[in-house]
Every structure is written in C-alpha cells, then in structure tokens.
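Each reported figure results from applying straightforward, stated rules to the coordinates on display, with no laboratory input. Bear in mind that the values here come from a model prediction, so they are computed numbers and not experimental data. Cβ atoms are built from the backbone, for glycine too; each structure is taken alone.
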Structure 1
Amino acid sequence: MLLIGNYNILKIARITASGALLSSEAGEILLPGRLVPKGAEPGSLLNVFIYVDSEDRLTATTRKPRAVVGDFALLKVKDNVTVGTFLDWGLEKDLLLPFGEQTDQLRRGQDVLVYVYLHSSDRVAASARLDKFLKPADGSLAEGDMVELLVYAFSDLGAKVVINNTFGGLLFKNEFFMNPTIGGRLQGYVKKIREDGKIDVTLRTGGAREAAGDREAILDALKANNGLLPLSDKSSPEAIAGLLHMSKKSFKKGIGGLYRERLIDITPEGVRLRSEA
C-alpha cells in the first residue's frame, strides 16, 4: 500500500526529460530530475518520500522531511496565509497548519510543536491541538519501562509529555531536576499507569538503584573537578541540576550517604572528596 506522507520503496519505470517515473499502485509518480540519484536507471529501487503537491499530484522526493505522518515535531513558522500557517519541514512544499488546528496566534520565525497527519484530501497537514492525537495506555507499557518523552505543554501540576511518540503523560513538578522546555526531549520512566489510562512519568529510575546512581554521579563529578564541587544543601535546584543533572532532594540524600561513609567532607567551599577516598 502506498504511504502518503511517509517513505516508500518504489521502482523506476522509466526516465523522461522531467525526471524518473516510479511505479506504484496509484499509478506512476514523478521524481523530479534534479532529485534522481546519479546512476539510477529503469528497474532501480529508490526510497522516496511521497506527498501531494500544490497541484494535487502525487510527488516523490529523495529529500528527508523533518517529520512524517504520525510524528510530533517542533517546526518553524515561515508565513501566514489566508487558510493557515506554512511551516518549514525541509521539503520544497511547506507544511500547512490550518487556522482551525492552531491554539495560539503565530508569527514568522516562531517554533511551534505540531502533530503531522494525513488530511481526508490526502494532503499532509499539521495540527497544534496535540491532545486529540494522544492515546491512553493500551497494555504495551508497564510501570518501570524506560520511555522517550517530548514536552508539549505545561499545567499547574507539571509538564505534559508525549510518551514514545504515541501516549499522553504527565511529569509532575516535583519530578523536575531541570527546567523543561516545549519541544524538549527527555529520557524517562513510567511511574504509574492509572485505571483511566493516564500515565505518570518520572525522570528517575527509583529505589536503591536510583540512590546508587546518585552516589556514583556525585563521586564521578568530584573526581572530574579536582575533588571539589561548589555545592551545598543551600545551593539552588538550578545550580545542582546544572552540574549533576539531579534534583536537590536527590543531591542532599547522596551527599548525606557519602558523608556517613566518610568519603566526603562538607566545607564552606562546598563538597570535598576526602584524599583517601
């Protein structure tokens, strides 16, 4: 089946002055001459991206878009027109974000996080109304699973995230060890799957493994900084996250354990590694 808005492997049927005509179940599709790979000939198989051009014709390209149908992506606004906003997604034809799929007024040069979908007209389009494309947990995830997170909005509770490019989830404020940004990608873990399919995530692995990881991270940082970290339990969460990529709570637990092991001293200058450690 031909996948519009995605990659397809198609065979060159013939080459004309306009370019290569590729065989597909929807008929022959033109790959413009300037995009035909050197040495390609009838019978060659090409991996091409298929989309509908401004004249409603199926068109092939060997260029790689920044997102395909089914992806969430942060794209830059190129221009506003009567029907919506054009986004730069790396192809000759810009991607349309219709006004009805926008949540805020957009200006040229601004980055906007969108979901790329196939419109009923077979045109590839974008939507900034991300919630309607996110799915609840379906059994393919389990608590403790490592997942990829994409931050797409903020609420009073924390950061709303896309999980594995498919599911909606929430990263609570008390889980932040850094200031996440819209479009930021993080590695996290499934913390809790609720009965209604909503998913809570964390940036921490949890339990004894987490504590051991914090201990090693602090020791490694000390050794890499000549045995001294200019941090204390009075340091800001931002300063701690900047140096160690962990929360202030985890840092305090970590240095408390290392102090009890007599591996560090807590001095006015900061945390210092004992010479015998």
Structure 2
Amino acid sequence: MAFNAREMIAPPSPALREVVNHYWLCLNNSSPAYVAVPDGSIDIAFRVDRTSISSWVHGTTTARVDIPLDQQCHYFGIRFKPGQSRHFIQASAYELTNTYEVTQGLLKFSLERFTEAVLMGNIVQYFNRVLEAHVAQLSPSLQPIDQSIRLIEAAHGAVPIREAAEVFGQSHRQFERVFLETVGVPAKTFAKIVRFQHTARLITSSSKFSLSYIAAELNYFDQSHMSHDFKRLAGISPNQFLQAHKAPLQDPFPKQALQKLSLAEIAS
C-alpha cells in the first residue's frame, strides 16, 4: 500500500495467483519516496533508468517506511503473497524483515534475457512465463503453514492465534518458528497487519462506515484501540489516512503501459 507513488497494478497469470499477489509499475516516477506500510508481503523491485537496470528484494515491514526513489526513472515490482516468497527467494522471510538486499545470489530463478524483455516491451509477459516455468518445476503443494496464513487472512486478522496454531498441527513453538521464517513476522504481528490492512480498506471504501463501527466489526476493544494499532503501523491516524485518500492518489495508466516498458522510451 502506498500513499503517494504513481502506481499501476496488474494481476499475475492464473497459474501464479496462489503465489503472486500482483505486479506493480510506476512510470516516470516523480515522487521522492514510496511510502510503504506493513502488508506481510515481500517484493522484488526493479529500477530502470536511461542506461541500466538494478533490482532488490524488499522484506516485509513492521512499521511505515519511506523508501527513497529516484525521479524520472521507471520502477517495476513483483509482490508475492504472504509466505510464498520461499519458492522464489533463497533467504528466509525473517532474514529480510525491515530491510532490503540486492537480488544477486538471492533468487531461485534466472533473470536470463530480462534486459531484452525490457527493451522489447514485454516485461509482464516475461515474468509470467519465467515464474510459471519455475513454479511448474517446483510443483509446490499447500503446506500446513499456508493453511494457517489463509485462516488469519480469511478472518481479517481477528482470530485467536491458537486456532492458527491448531491448523498447523504441530507444537505451538514449532508453529511460531515456521511462521516467522515463512512470513517474516510472528503470527500475532501478522494478524495485526492483516487487520490493519482490512481497516484501511474499510476506511477508504465507503463513507458510510464510521470508525467506531469499523472498530466493532473487526473486534477491536474500542475505537481508541483501533486508532492506536493503526497509527503504530501506518504512522498516521485513521482520520489522517482518510483525508490523504479522499483525492485520487494514483494517476491511471493506459493498460498497454504494463505491456511496454522500454529503455528507449526513457531516453526519448
């Protein structure tokens, strides 16, 4: 979730929807920073300028982070679903929490011919093809930890952690260890992040929902409790968040922009 980046979102191919949340693209960036708030996900981000391409793996965060951006560059990213980066990245999610690393030596798949894909303007198709081939080779199956993650997400974070641990089927200590390595944060923290994300969606989706109603709906003790958790994760209060989102924050890009990201365009 971003407050000020001009970002366009595209879904992955059907074969990747269990592991990839979406692709995102920011063309000709004009923002000094990307304001990221916790979402439990790990991203691979690419920066394209007139002469080069660089890339990083960004771990999940536990608080708001202002990520510096270079202006007049293109940014492209892959956002994995919580816990699913393990199929694509060498490091555990916990090793990347609240930090980022260059992709060199971290990826389990090859970026061969990536520069060519950028120059040819088929970057989304390229990653669909590359990641589909990688997933087909791995044939990942649903694990108990995935079921625990899905339970927390389905309940919008308002679920006792002991229930998620019971779904996992092993000791609570083992559950917490695997969850931390797979998602990057403890299960209790992840539940708070999921509930915060759903709160943010409800706040901005319709003015008919009062903050007190949302707090009760999501099983917060009261509105003050919700506001405290929200500000700790977002860096601003729910009211400030609502004000920031009243005006459109993301300029729409033509759909073809996602299909054509070219160094030649930047240089022109």
Winner on distance in nm of label points 7 Å out along Cα→Cβ at positions 134 and 166 once structures 1, 2 are ranked, highest first: 2
Which entry (1, 2) yields the derived value 19.0, 59 for Rg and Dmax of the Cα atoms in Å: 2
Which of 1, 2 leads on distance in nm of label points 7 Å out along Cα→Cβ at positions 102 and 126, largest value: 2
Among 1, 2, structure where distance in nm of label points 7 Å out along Cα→Cβ at positions 14 and 214 as derived comes to 3.5: 2
Structure with the greatest value (metric relative contact order in percent (Cα under 8 Å, 6 or more apart), set 1, 2): 2
At a computed -12000 (helix-only ellipticity at 222 nm (-39500 (n - 2.57) for each DSSP H run of 4 or more, over all residues; to 500)), which of 1, 2: 2
